[in-house]
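Please treat every number below as a calculation from the coordinates, not as lab data. What you see is a predicted model, and the numbers here were worked out from it, not measured in a lab.
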Structure P
Amino acid sequence: MVTGAASNVWHIWLSYGLGLGVAQAAFNVPIITAATYWFRTNLGLGIGLLQASHGLGPAVLAIVVSFLINSVEWRATFWAIGVFGVIIMLILMLFFRNKPSDMGIRAFGAPATEEIAPDVSPAIAAIRSKAYRMAMQGTMTFWKLVAVHGLGCIGHSIIIIYVIPMAIKQGIDPLAAAGILTTLVAVSVLTRFLTPVCADYLGARKMMVAMFVLQGLPVLMLFWTQELWQFYLFAVIFGFGYGGEGSAFPIINRQYYGRGPMGRSFGWQQFGAGSGMAIGAWGGGALFVLAGSYTLTILVSVGASLLGALIIFSMEPDNTVLIPSWEDSLPSEARSDFQVAPNSAGASAD
C-alpha cells in the first residue's frame, strides 16, 4: 500500500525493497519451522506443498498484476493488493498454530501410542533451544548449508532479474519477454513440490546436488539464445532446477540434525539466501556495466550454482545424524525423556 503512494524512486526502494524484503524474511522462517513440527513423517510432502504454493503465488499474481495495471493504473493496483492481502493474511492467521500440541493433537505420522507433547515453560524452552542451536552451529555442515543457500540464490537471482533485459537486448518484444519469467516461475512449481518429496525417500543431499547442477548448466544456453522460442525453452529447463534448488533445505536439516527447535538456525540459512539474492541482483548489473555484455554475469550465475553443488557433495551422507547426543548437556528436567516418552528424543515438545 505504501508503494502505491510512492512519488520518487527511493520511495519504492524503501517501501517495496526494504519493507517487503523484511516482511518476507520474517514470514518464511516461522512457516518453515512450523511445518517441521507438524510432520513427524512425510515431511517432504508438507514442505513440498508449502514450497509449491510459494512458487504458485508469484506466478498467479504476475498475471493478476499485469491485468490490473492495464485495467486501472499502478497505484490503484498496489493499493488493491495491499488491502486484500492484509485481509486474507489476517483471516488465515486465525487458523494458524505453531505446533500440533497447541491443538491437543499429535504430529502427522506420530505413533498413536505417543503422548501428546506437553507445554514447557519458557525457561526450559530457551535452554533447549540454545543447546540445540549451539550443537547445530558447532558443525561445519551447518555453515556449509548457509553458504550453499547463498550460492544457489546468487545463481538464480541473476537470471530472475536479467533474463528479461537479455531477451530485450536480442530484440524480443518486452511483453513477450515478460512471459519468459512467468514461464520459468510456473515450471518451478513442479519441482518445488517434487524435490522435497523425493528427498524424503532418496536423500536430500543427492537431490540438492542434482538440482543445483540443473540450475547452473542450462544458463550456458543464454550464450547462443536469440529467438523467443529459445528463451522459452531455456525458461522451462532452468525452471526445473530453480524450483528444486532451495526446496529441500528443511529436509536435509531434519536428516542431519533430527527434530529440534530450528527457528534461529533456519534464520541463518535464510540470511544466506537473502544475501545471495542481493549479491546476485546487484552484482549481475554491475558486471554488465563493467563488461558491456552479459558474458561475465552468465558465468557468475553458472559458477555459483556449480560451486554450491560441489559443497553439498562434500557434506556427510544424509543418513547420518550429526548431533545425536545434543541433549546430553541439558539438565534432566529439560530433556525430552523427562517430559515425554523415552523414545521420543527430538524436539517436538519445543
Structure Q
Amino acid sequence: MRRQRTLIGLLLVIILVSVLAYVRSQPWGQFLLFLPPDSQGWIVCERAGENDSDIVIVKPDGAIVELATGPSDDIQPDWSPDGNMIAFSSNKRDEVYQLFRIPASGGQALQLTVGGGAKFEPVYSANGDHILHIAQGLVTEVEPKTLHAEQIIPPSEMMHQWRQDGEAALSFRMPRPSKTDDRLFAAVQRADGEEVAIAHFIPPDRSRMRSPMLVTSAKRIDVDWSPKEAKLAMAVWEGEVQVSEERKDKASFIGMADFTQDPQQPSFRIVMALPPEHFASEVAFSPNGEVLAFVLNKTHEEGYERLGLVVVAATGGAPTPLTQGEAWQPSWTPDGQKIAIAFGPRGKRQIHLVHRESGQSEPITKDERDYSSPRVSPKK
C-alpha cells in the first residue's frame, strides 16, 4: 500500500510539472504563474552602456535591479496600470526593435509584436488591455493577451486620405491614449520641418468616424492627458497664436485642449505663456489632474539648454521653479508629493526625486552611469 501511494504521488508530481511546463510554454501562460511584486516606490528607467541601453529598476533605497540586459538595446519602459508589468522596446530579436513585456519582479520577457518594421514608445492604456506604440512611423495598439494589433492613427480605412502617391512616409511620435476615454487618442506628427498635435476619436459606430483632428502645430510639441478628464496638455515651442483678427504670431506656451463637451471638436485655451527665447517641454499631469510639471528651456544660437523643473496649476497662474539645471522626463509619484526626473548633462544623468512643495532634490542613483526615461510605479 505504501509503495502504491508513493507511485501515485510521483505520478501526480509528473503531471503537475507537465501542466506547468505547458502553461509556461504558451504566450498566455508566461505571465500567469508569478507573484505580483510590491512595486510601490520603484522607478523603472534606462541605463546606458557603451553601445546600448538596459532596463533597470531603482528601488527607494537606491538598490538597482537589472531587468532587461545583455547585448541588445532595451529602451523606453512603461508600467502597466497595476504596477506588475513593464513594456519596453528592444532589438534583441534579429536587430529589429519590437515590443516586449516583462514582470516587474523579473523573469522571461514576452515578445508582443512581430514583423519587419520597428516598434517604439510603448504606452499602456488606462485599463491595461492595450499598449499604444509607434509601428513603422504610425500609431498602433496591441493587445498583450491576444497579440492582436490595430492601426489607430491614421485609421487603416483612412490611409488613402493621408497618404497620396508620391508623398513622404507618415511619421508620428509620442502616442498617448486618453486616461479617461478608451476611444480617444493623441500623438505628435512630424511634417515639413514642424510638429503637429493630432487627436483622434473612434466612435462606437466606425462608419461615423471622422479623420483625426489637427489640434495645433509648432516647432516642437509634447503632450499628456489628464488622469481625471478628457483634457490634453500641450507644451508648444513656437506655435501660432492669434494676435488680432488680421495677424498671427509665433509664441511658446502651455496649452490645454478640452474634449469633455465634444470629443471630436475640442475647445482650446492657453494655460501659460512663456517669455521670449524660452519654451516648455515634457509636460506631465499630476495624479489628481491639478498640476502640470514641465522642463523649462532657453534657446540660443546653438540650440537650447535645459534650465530646470517647473510646476504650474493646470488652470493657469504663476509657475513655481523646483530645480535648477538639466532636468529630463518628469514622472510623478502616485501620491503627487514627488516627481522623479533624470538630472544632469547627457551621459552623466542620475535619477532624482524632487519634492513637490519644497523643491528639495534627492539623488537616488549615485554612480557613473547614465540614467534616463524614469517612470514611477503607479502602485500605491
Structure R
Amino acid sequence: SGLYVAPAAGQGQAAQVEIDAVIEEPLRQTMPVIGRFVARQSGSVAALVSGPVAEILVDVGDRVAKGDVLVRLSTDVTVGNRNLREAELNEKKAALGSAHAQLRLARQELARLENLKKSAAFSQASYEDKRAEVARYQSSVAEANASVARAQANLELAELDMKRSEIRAPYNGVVVARQAVAGAYITTGAPVVSLVNDEDMEIEADVPAGRLAGLAPGRAVRAVLDSGRNVMAVVRSVIPTENALTRTRPVRFTPQIAGDQTPRFATDQSVTVLLPMGEPRDIVSVHKDAVIARGAGYIVYVVEEGKARLKQVELGEAAGKRTEVLSGLIAGDLVVTRGNERLQPGQDVTYNGMPGGDG
C-alpha cells in the first residue's frame, strides 16, 4: 500500500490513502496468568555411605552429566572392610570344601556297609550309625553353603560401599550449591551437592479454579517469555491441591520450544501463560488504525465507488491489532487505515491497486 499524501485544499481533490478489508475471524479470549519455570529434577545429592571427604570435583555453576563423579570419600575403611569380607568368603568356601569331603567319605563307607548286608560281617548298628553320620554331614554341607552365600553377600555389600564412596550425578544438570567441605566427615544421607536439571523444565501457574474447565491434559496454550518470545505450552497435569485463600490450583505445562537449540531457563523465571476463556467465536473485525474516536462514539471511513463514506460503528473486544465490530460494518468493506484523519465525508480517494485507478 502507498504512503499517505495530504490532499490538496478542496473537496474535489482525490486523497491518496491506505485501506484494509473488514474480515470475519474467530476470536479466542484469553486471560493472562503469571507462571514460573520449575525443574522436574532438582535437589540435593546425598552421600550413600559415611566417611571423610577426600576430594570435591565440582564447583557452583559447573555443568555435569549423569554419572559424573561429584565428590570422592576416603576409601581407607571401605577397602579394609572389603578385604576382610573377601577373607571371610574364602574361609567359608574352605569350610564348605571340607564338609563336602567328609560327606563324600561317609557316603563311601555307607555304600561299603550296604554291600555287606548279606554277609556275616554286617552290623546293623554300624550301618544305622553311618546313615546318621551321612545325614549330619549333609546338614553340615547345607550350613556351609548358607555361610558361603552370606559371606558372598557381605563381600558384595562391601564392594558396593566402595563404589558408593564416589558420589555421582544422578542426572544431567548444573551445580547450584555445594554443601561438602574437603576433610569433613560425611554421614549417610547428608547432602553434598545441589543440582538443577535445566534441560527438563516445566511451567507452573496458579490458575483460578473457575478457569480449569478447558485445561485438560494435552491442551495447548500460548505462553510469553520475559523476552517477549511466544511459545506453545501443553498442559501436562492439573495438580489436585487448592489454595484456600486464593482459590487457585497449580497447573503444570510442558513448553514446546521450536528450533535446534533449546533455551536454558532458570528456576522461578517468570512467564505469562495466556489461558483460554471459553470456546472461540466468530466476529467481524476492523484494523485498529481505521477507527477514529468522535465524541462519545467511533467512526470509520469506508471506500465506496471511489469516495470516502463516514460510518458510525459500535466496537466490541480487542483482538490483537484488530477490534471487534458489533455494528456499522460488514465483512468485505474496505476501510481507510492511513490518511483518514484529514478526510471529509464524500471526498474522492485513491489507493494502490484501486480498480480502474492510477494509484
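What the table below lists for this structure:
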quantity	calculated
Given 20.1 for Kirkwood radius over Cα pairs in Å, for residues 143-286 alone, calculated: source structure among P, Q, R	R
Of the structures P, Q, R, the one that -2500 was derived from, the read-out being helix-only ellipticity at 222 nm (-39500 (n - 2.57) for each DSSP H run of 4 or more, over all residues; to 500)	Q
